[in-house]
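These are the structures, in structure tokens.
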Structure P
């Protein structure tokens with residue numbers, strides 16, 4: 001589905017008008033304002049999965065249509081071709097639309113050149129004046145940013161953004177750096193058409209505005225655009241909130257107010273912990289697991305990760321307190337490390353819990369999540385990016401793998417139960433392999449069996465998309481909160497049904513949530529719209545009608561999910577009863593009957609389904625709904641068939 005799409009009725013309907021292949025998409029489009037049928041499309045060949053990526057290819061380049069998108073030609077006269085052409089950025093001069101400028105990256109993302117044309121793209125020449133700045137323009141991250149723009153009233157003035165921003169007032173012959181002392185990584189900018197000296201730049205530090213074409217600029221400091229990776233609070237002083245951010249370090253507010261934040265440490269910030277016994281003892285982590293500790297509230301920091309140096313680590317490396325001893329921490333690389341002296345020294349307490357290093361070129365085969373049971377000392381739950389889930393109940397002496405019934409996708413979060421040591425939760429994410437379904441599972445037997453808890457009807461299910469965090473309410477364990485790419489959702493019935501939690505949260509991915517027990521407040525760290533909180537008292541939780549043990553309720557699950565070939569459908573019922581199990585497509589048409597009026601005993605029953613209709617016709621890839629019906633209840637589960 002990559003390519004260029006066109007609408008002729010204001011967006012009601014769309015058609016694909018340019019398709020090259022499954023790995024080539026469109027990264028930029030420009031339209032000639034004087035001749036709208038003249039359309040330019042910058043195509044970019046790239047792919048990425050959890051283990052490998054490529055950001056260039058022979059299909060990357062510039063295409064042009066002169067009939068409104070019906071037909072396209074590739075423009076190559078003077079432009080680069082070949083395997084090493086990557087992302088491109090195109091700008092057209094509004095006052096003289098035959099003049100355009102184009103830049104390209106290579107693999108892995110360095111600047112390879114800039115070109116200009118004054119004949120509408122028929123021929124191109126190098127902008128050699130950019131060459132001295134080539135390394136700094138993209139600095140190997142050109143796949144991440146890059147935009148060009150031409151001043152609306154003066155075609156000789158061109159801006160190119162990357163790691164820094166550059167300006168030419170000589171049609172690209174000479175260049176100078178502008179927006180000095182501004183945060184790096186410029187992604188978007190705009191020129192005021194009525195006052196071209198006024199330029200706004202959007203970058204990894206927020207937004208800067210210049211009133212003199214970039215010679216000086218001022219940052220908008222009140223814009224709520226922080227991208228939080230992870231958040232926490234100080235258990236002793238709960239209005240003190242902490243967060244690790246994308247390219248803006250680790251930040252803290254000491255009073256919980258909007259405009260009182262201070263900067264603790266640099267780099268990309270991730271998980272942070274505050275010792276519940278001493279608010280001056282704080283742990284923070286940078287990209288790839290660079291863990292630091294302060295004993296004086298942030299005035300001085302020590303690196304405490306030397307023992308783990310050289311290990312394969314996740315970009316967002318997890319580490320946690322042992323809830324029974326805050327001098328003890330656990331840290332995940334491809335194995336688990338433990339310390340009993342607040343990080344002064346560490347020992348590995350597990351073997352490699354992943355499937356090993358992957359030759360694809362990206363760091364893969366790493367631990368992504370850790371959880372330690374608040375009930376049973378020594379019980380640690382571990383999830384990895386390559387779909388493995390393990391636990392130990394003796395501080396790492398022995399490990400048991402428990403993911404046999406779970407999807408073979410990235411584990412985004414694991415969680416232990418606040419009251420029951422035997423109950424585990426696992427959230428997984430398939431968005432890195434274009435699998436959008438929500439994945440949240442619960443086990444009541446130390447991971448030996450699992451059932452999905454994403455909702456039981458279309459109206460009460462979690463939205464399609466990644467689940468990034470899960471918290472079980474310690475005051476009422478029927479209440480579960482999850483952070484998703486579409487906000488925060490809550491279930492008041494152990495995951496049977498879900499709804500969006502509260503109002504006022506902007507549409508943004510929520511990467512992390514934090515529960516403040518003393519205030520009964522939930523904090524949400526969004527990845528792009530800052531941090532929010534909500535009081536949970538208004539939920540008016542009544543424990544008694546929902547405190548039934550899970551074993552006294554009916555569950556339905558299937559595994560593996562997604563599956564290719566045979567799916568095992570498992571159902572648990574509290575008492576012996578008759579059941580119908582059927583499969584429907586998304587249009588509501590019955591495609592298979594797995595069980596009809598079958599008497600099953602109390603406990604767990606299983607069926608195998610080979611993705612065929614009752615007539616033996618193999619089904620196509622897609623989403624199907626398994627529905628189980630008894631005399632008193634009907635529940636359903638979505639399954640994904642992938643061939």
Structure Q
């Protein structure tokens with residue numbers, strides 16, 4: 001934003017010095033216009049010149065100042081949004097400076113909200129902008145982008161049907177009896193996601209049935225010729241005796257903001273706008289202006305409100321602004337918001353989206369708000385207009401918005417299963433209380449969720465269970481090509497992906513600390529069954545008997561050969577490398593010194609005796625003189641004893 005303003009100001013300065021006549025500069029929005037205005041007003045070289053902003057939220061007087069030539073003949077620099085492309089006729093423009101950017105509202109079906117997005121102008125829009133210069137004489141246009149960028153511009157902006165809220169369209173089609181827009185021929189068909197979101201909203205407003213057919217309420221909304229949200233608010237307002245306030249709110253939301261952006265005490269509070277409207281109706285114009293109100297907008301709002309009241313055959317009467325939130329909830333059930341715990345200006349919407357108030361906004365003292373106007377934003381939405389809401393009144397008047405449900409879930413903080421009764425308003429939890437009795441299946445499912453969250457190492461593994469897991473996985477890999485033979489996948493990732501194997505064993509367990517009751521070795525053996533256990537013992541034994549007669553444990557790791565760590569003296573006399581799995585898998589030997597230090601890693605025992613042992617025998621004799629180091633290890637007797645213990649005196 002700052003970069004766009006800076007670049008545009010630089011272009012204005014250049015044109016101002018090179019050309020004569022009034023300048024029209026196009027920027028994306030009010031923020032960039034404000035930045036550019038400050039820079040130009042502070043520039044001493046731009047003297048005796050009117051700097052005039054032009055965008056939709058200005059008063060009529062401010063807009064007239066921009067589009068009318070100065071009576072004293074001073075030059076004008078008009079800083080405008082896209083509003084000046086076609087909507088307004090501006091006399092005296094001889095130069096156009098085009099930033100090449102515009103701001104467009106794009107509806108996001110996922111959130112149900114619109115978001116203002118800064119985008120490149122289309123080629124057609126750029127031509128329209130250039131055409132504003134020199135309509136009555138020679139003109140000049142400075143485009144602040146390159147020729148290469150010009151080629152990349154889209155020919156036109158997307159049709160409005162692609163980026164807009166489709167609620168009114170969906171309601172109109174339902175009135176015709178059309179449930180699927182594909183039944184009709186379109187120049188540009190509505191997007192499926194946006195149309196689905198529109199039908200979802202209409203269902204929440206009681207305008208459509210669950211099957212998509214129009215209801216009597218929907219027919220009434222279609223007859224009001226306004227957005228279904230506002231129409232629903234008017235109908236409900238009439239039912240509860242608040243038709244006058246409902247019409248005021250609908251009119252306020254249908255016009256540009258009644259409070260000027262540059263007002264010193266501007267807030268997001270819709271009640272403040274209602275108070276400004278009351279000042280205008282009481283003809284307190286000075287007080288209205290003092291508080292930043294726009295009399296011209298007030299007049300339009302009052303006219304619209306009176307028109308809608310007449311259509312509803314109601315009379316205008318004094319209303320209490322503090323009830324505005326309740327009425328707005330009928331129009332925006334998906335934008336009821338609750339303040340997040342410990343975060344003053346941050347709110348969670350009933351739709352599940354997040355939104356923030358401006359910092360230090362007075363509305364942040366309210367726990368609940370209704371937010372009729374906000375920008376979706378990329379992460380958190382920004383609240384522009386809101387009203388306080390009494391949740392108690394809402395429950396009384398709008399009970400169908402609330403759901404009572406029991407939730408059983410895993411709590412990561414307490415590391416246990418928690419059961420609560422919750423009163424929910426969409427994604428908002430309004431109230432909750434603990435539940436004493438819940439079904440065993442609910443507890444088991446919550447425990448499975450907790451185990452997934454904590455990871456497979458939250459289970460009580462020990463050496464034996466890990467070894468069995470590794471043996472099974474090794475055999476599964478070794479025997480993968482054997483017909484009619486399949487072994488379970490006990491890898492950590494697969495065990496965690498599908499925890500159904502654990503479900504029967506989680507009875508009476510509802511917290512992480514109780515998982516230690518599980519015996520994983522027994523559970524895995526149960527999964528295998530008796531026959532598979534016996535086959536596993538044959539194919540991947542836990543131990544192997546070496547030449548000395550010692551039974552030594554094998555270590556297994558999937559994808560690697562089984563490992564046997566054995567002292568070298570215990571292998572004397574053994575010619576070949578030990579094998580397992582029906583003689584197909586050789587063991588990887590870690591040959592150790594008498595002090596259990598590694599001497600050699602090999603899967604070729606015969607080669608070790610022939611090539612390596614003669615080279616290290618002298619060193620071993622010097623380092624371990626008490627042990628037997630024969631010249632011919634293949635002819636020697638394997639032993640786990642020292643020379644002294646090998647030679648025992650005969651009994652007399």
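The numbers here are math on the coordinates, done by the rules we state, and not lab data. These numbers were taken from a predicted model, which means no experiment stands behind them. Cβ atoms are built from the backbone, for glycine too; each structure is taken alone.
Determine which structure produced the value 18.9 for mean count of other Cβ atoms within 10 Å over residues 48-55, calculated from the coordinates; the candidates are P, Q. Attributed to the structure labelled Q.
Upon calculation of helix-only ellipticity at 222 nm (-39500 (n - 2.57) for each DSSP H run of 4 or more, over all residues; to 500) from the atomic coordinates, which of the structures P, Q produces -10500? Walk me through the numbers on the way to the answer.
Numbers: P: 0; Q: -10500.
Derived from Q, not from the others.
Determine which structure produced the value 27, 23, 10 for semi-axes √(5λ) of the Cα gyration tensor in Å, for residues 376-415 alone, calculated from the coordinates; the candidates are P, Q. The structure behind it is Q. If log10 I(q)/I(0) by the Debye sum over Cα atoms at q = 0.24, 0.27 Å⁻¹, for residues 256-303 alone computes to -0.78, -1.00, which of P, Q did it come from? Attributed to the structure labelled Q.
Ranked by FRET efficiency 1/(1 + (r/R0)^6) of positions 208 and 240 (r between Cβ atoms, R0 = 35 Å, to 0.05), structures P, Q are led by Q, which has the greatest value. For the structures shown (P, Q), Cα Rg over 2.2 N^0.38 Å is largest in Q.
Among candidates P, Q, the computation of distance in nm of label points 7 Å out along Cα→Cβ at positions 184 and 520 that gave 4.7 used structure P.
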